[in-house]
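Before anything else, here is the set of structures, which you'll find just below.
Derivation of every value follows stated rules applied to the coordinates shown; laboratory data play no part. Only a predicted model underlies this, so the values are computations on that prediction, with no experimental measurement involved. Cβ atoms are built from the backbone, for glycine too; each structure is taken alone.
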Structure I
Amino acid sequence: MMQEMNISTLKLSDGTSVEVKPVYGASIPADKKEEAYKWLRENGLGDLIKNEVTVAFGRSEDNKAQQYAVLAQGQGYEPIQKLKVEPMTLKALVRERVEAGLDMPSDLFNLFTSNRTKITRSK
């Protein structure tokens, strides 16, 4: 009812307040990752994708680790590459785009929008 009346906060005479805020959420389904990353890149949002390369070294291989940092694959190790978008970053993107009236493909991202009501009693 508050949303219909375009009211986000209501303060009662006894000091109690009722506040309604929008809540956003999103996730990328595993089977849609490549398509979702492609969409992000094509829409100028590719910098949200973290690209991690990890190499594991055994004990007492500090020298090799240092050489690898300088030479990358020059020592014959195979790096493990992982692409990901942080959940809070994706949530912030959804909030920004929804509030700006921009499209976000729901077939690539599990989108969630709702309202949260907070009631604060007077002290």
Structure II
Amino acid sequence: MSKGKGYRTFVVDGFEILVGKASTDNDALTFDVAKGHDLWLHAGGGTPGSHVVVRVPEGNADVPRPVLEAAAALAAHYSKARGAPFVKVDYCHRRDVTKPKGAPAGLVELKRSKTIKVKPGLPEGATDGS
């Protein structure tokens, strides 16, 4: 785990995946750490959970499917739905995530997003790069 940081860091196939630890950490991760072209994920359906960010190198538009699935599994694992057999996870570019004025820590709105259904868990082959 990251010491002193508000997020955990995992590495999957060379992609850094950051997982927020608490509501205020989620806000900082989403709005201070993530870049607009990074991929952002969160358990769907209003389920409380960690914000997850996949660091995408500048100019690289696509995140490989196995990395997307691993990040989604982490988002599901670090949510209140972690005990479910499958969890729907919303994802989009960070630039499509906004914070409503006066909203509590961790609450965001998505301009546009897609959904992937995954089994919650720590992805096989993921290394904790913290």
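For this structure, a couple of remarks:
- Source structure (of I, II) for Cα Rg over 2.2 N^0.38 Å, computed value 1.67: I
- When relative contact order in percent (Cα under 8 Å, 6 or more apart) is computed for each of I, II, the one that comes out at 30 is II.
- Comparison of I, II by distance in nm of label points 7 Å out along Cα→Cβ at positions 54 and 70 - largest value held by: I
- Structure from which -4000 was derived, helix-only ellipticity at 222 nm (-39500 (n - 2.57) for each DSSP H run of 4 or more, over all residues; to 500), options I, II: II
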